[in-house]
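Before anything else, here is the set of structures, which you'll find just below.
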Structure P
Amino acid sequence: MQPIRFIMVGGFLGAGKTTAIGRLARHYTDSGLKVAVVTNDQAFGLVDTMSLKAQGFAVGEVPGACFCCKFDDLISVSASLREDQIPDVIITEPVGSCTDLVATVIEPLRHLHGDEYEIAPLAVLLKPGHGLKILRDESGQGFSPKAAYIFLKQLEEADVIVINKVDKLDAERREELGSLIKSRFPGRTVIEHSSQNGEGFDSLVEALAGERRPTVEYMDVDYDIYAEGEAELGWLNASYKLTANGDGMLAINAVAKQFVAICRDLMKQADVEPAHLKTLAEAADGTAALANLVGSDVDVELSVSNESQANEVELTVNARVATGPGNLSTIVDQAVGKLSQELACTSVEVSKQSFRPGRPTPTHRMGASE
C-alpha cells in the first residue's frame, strides 16, 4: 500500500494556517487526490474544524492539548479518516502556540509508523508584522519574551518558512524580513506567500512535495520557558445563540464582523494584545461567515463572507489573548452584550471554556531530554 503523504503546517497564532491549509486541500483535491485534514486545539469547539468541514473536506479533530501531548489521539484520528476511503494526503494543523514538533510528533511518527506515512517538510507560517517586531528585537511587540521564544523556536525547527500575507508588505519590508530570516535560520527554504492573491502558492506546493531536511540533531527547547510562554495567553472557546427581536433578521456578515470589531476595541481599552480571535457566525441552514483579528493594530478580516440573513445565528468564538482567562471571559461577554444591543437581538451562552494552557508533556520526545 502506498504511504499517505503527511503534511504539517505550523506557525504562531494568527499566521493564516487554516486559510493556507484550505487552499492546499482544494489544490490537491482538484488534482485528483483524496485529502483529509486534522485540526488541533487546547479546547473543544474549534472554529477551524467547522470552517474546513463547511468547505467540504474530511476533517478530524484532536482537542484538549497539543499534538505532542496527544500523539496517540493524532494517530487514532488519522486512522479514523481512513475508514471510508484511504486519503492520499493528510494535512495537519498544530496548535499555534506549539513548538518542538519534530522531536515530539514528526520523528516519532517516522519511527513508529514510517511504513504508513511519508512525511513532507515541516512548513511554518508567520505573519509579517509579528515577525518583524520579534526578529528586530523590538520592545512593545505585544507579547513577552517567553511568547517570542516559542515563535522563534517554531522557525528554528522549520524546513520551510513561509512569510504569509506578503500582500500587506511593501518591497522594503519584504526584503528586510526575508534577510532577517535567512541570516538567522540558514538552510531553510523561504517562501513569500499570500492567500489573498495566490502569490507564492505554487512555490509552497513544490516545497511540500520535496524531502525534509535530515534531522542531524534535535532542537534544544527549554520547557520551562515554553510552558510559561504558553501560559501567558488566555484561551477561550465559547458559543452563543443570538435571536433577533420580534420579526427582525440578523445579517450573517454583520454578526461576525461587528462582534470581532467590538472585541478589538474592548481589548484596546483594557490594554491587552490579541494573538488571534476567530468568530464563526452560522445560521441553521449552515450558511456562515468567518471573521478574524490577528493583532490590536490591524483591521478585522472577513475571511468567509455570507450575504444572507437569519432570525437565529450561532456565534462560535475562539480567542487567544495576552491576558488572564477571567479577564478574557469578561471582555467576550461584554462584547456579546454590546453586539446584542447594536443588532437588536437577545443572546444566550451555550458553552464556554476559558483557561491558561498547561505545561506540555509530550507522549514521545526524541533526542535531548527536557
Structure Q
Amino acid sequence: MLFLDVQIQKGWCRNMNPLLILGIETSCDETAAAIVANGRDILSNVINSQINIHQRFGGVVPEVASRKHIENIALVVDMAFEEARLSYQEIDAVAVTNTPGLIGTLLVGLSFAKAFAYGLGRPLIAVNHLHGHIYANFLEHDNIELPAVCLVVSGGHTSILYMKDRKSFEIIGETRDDAAGEAFDKVARFLGLGYPGGPAIEKAAQQGETGKIKLPRVFLDRNDFEFSFSGLKTASVNQWQKIKAKEGYSVHDLAAEFQAALVEVLVEKTMRAVEKFQVKTVLMAGGVAANQVLRDTMRRRAEALGIQLFYPSLKLCTDNAAMIAGNAYYHYMDGNFAPLNVNAYPGLLSL
C-alpha cells in the first residue's frame, strides 16, 4: 500500500538556497523516503507500507520485510524526488536510519543510502530512529520549550527520555521486555482482533467497559521509569482463558481494560519524570502515540499540571523518512557526517 504526502510550507523559495536533505527510513516494515528543506519544510514524504503483507502472520516477519525493502526502495526514493520536483543533484546530503531496528531491514536502507551519497558526492548522515521520532514534533510545532520529557512508544520501543536540548538525549527509563506496541499486537492476535494490534484494540475497546475484567498496572508501584508489558500481556491471556466461557464478558471488555492498564502506566511514569526533572514540556512520539485514549489521558494530566504537551499528527507518528531528514539537519550544521563504512545496529547503542 503506497501513501503519498506532500507538504510545501509557505515561505519556502528555491531562490533562497535551502539546505535539502534526503531521508531514508527502513528500520522495520515501512520503506520511506522524504526530502526536507532547512530541517523543517517537508517537500515530500513517501511511505510504502507492508501492513497488508504481514497481516496474515499477525506481526512483522523480518526476512519478508527485508526483501520487500529491496524491491521498493529505489522506487520510493524516485517518487520522493518527483513529488518534491527536484533532481538528484539538488540535494545537499543523504540521511538514513542506522539504529535501532531490524538488522536486515536497516542494512537495506543503509546500503542504498551509502551508494546514493557516494554516487552524488554528498555527505552521509546516520540518524538514530528514536531521535527521528522525537523530532517529528519539531516538524509540525513551533515554540517547543526545552528541556522536555519525551515518551517514545511504538511497536519496537518504549522509552522515556530527558531532552536537554535538540542534540542532547538521555534515556531515563525503558521497557524491560515487550514494547507497548508489541504487547498490543500480541494481545490483539490472541483475541483474534487483527493486525496491527494498536488500532484493532482501540476500536474494540470503544465497545467495551473498563473495570469488568481486572488487569495489573505492571511496575506502577516501582519508584522508577521502567516498564514491563510482557506481564500485562500474559495476564490478559490468562484472564480471558478463565472467563471467556462465562456470561457477561466480552472481548471488547478485555480490550478496554488492557488499553486502560497500558495507558495508565505510560502516563503515570511520564508525569513522574516531569515532576522529577521539573520540565514544562512533554513530547510524545511513535506509532502508539496515535492512540486517542493515550493522547486524551496525557493531555488531561498535562493541563492539570500546567505543562505543554506535543505529539505529531497521525501521519508522522508511524515510521516515516521526514523525521529522519529533519533530525539530520542538526547533524549537517554540526558537520557530524558518517563514514561510508558506518554499520547498522539493531540495538540502541547510545543517544
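The numbers here are math on the coordinates, done by the rules we state, and not lab data. This one's a predicted model, so the numbers in the text were calculated from it and none came from an experiment. Cβ atoms are built from the backbone, for glycine too; each structure is taken alone.
At a glance:
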{"quantity": "Given 25.8 for mean count of other Cβ atoms within 10 Å over residues 147-154, calculated: source structure among P, Q", "calculated": "Q"}
{"quantity": "Comparison of P, Q by distance in nm of label points 7 Å out along Cα→Cβ at positions 43 and 251 - largest value held by", "calculated": "Q"}
{"quantity": "Identity of the structure behind -13500 (criterion: helix-only ellipticity at 222 nm (-39500 (n - 2.57) for each DSSP H run of 4 or more, over all residues; to 500), calculated), options P, Q", "calculated": "Q"}
{"quantity": "Comparison of P, Q by relative contact order in percent (Cα under 8 Å, 6 or more apart) - largest value held by", "calculated": "Q"}
{"quantity": "Source structure (of P, Q) for mean projected area of the Cα convex hull in nm², for residues 235-306 alone, computed value 5.4", "calculated": "P"}
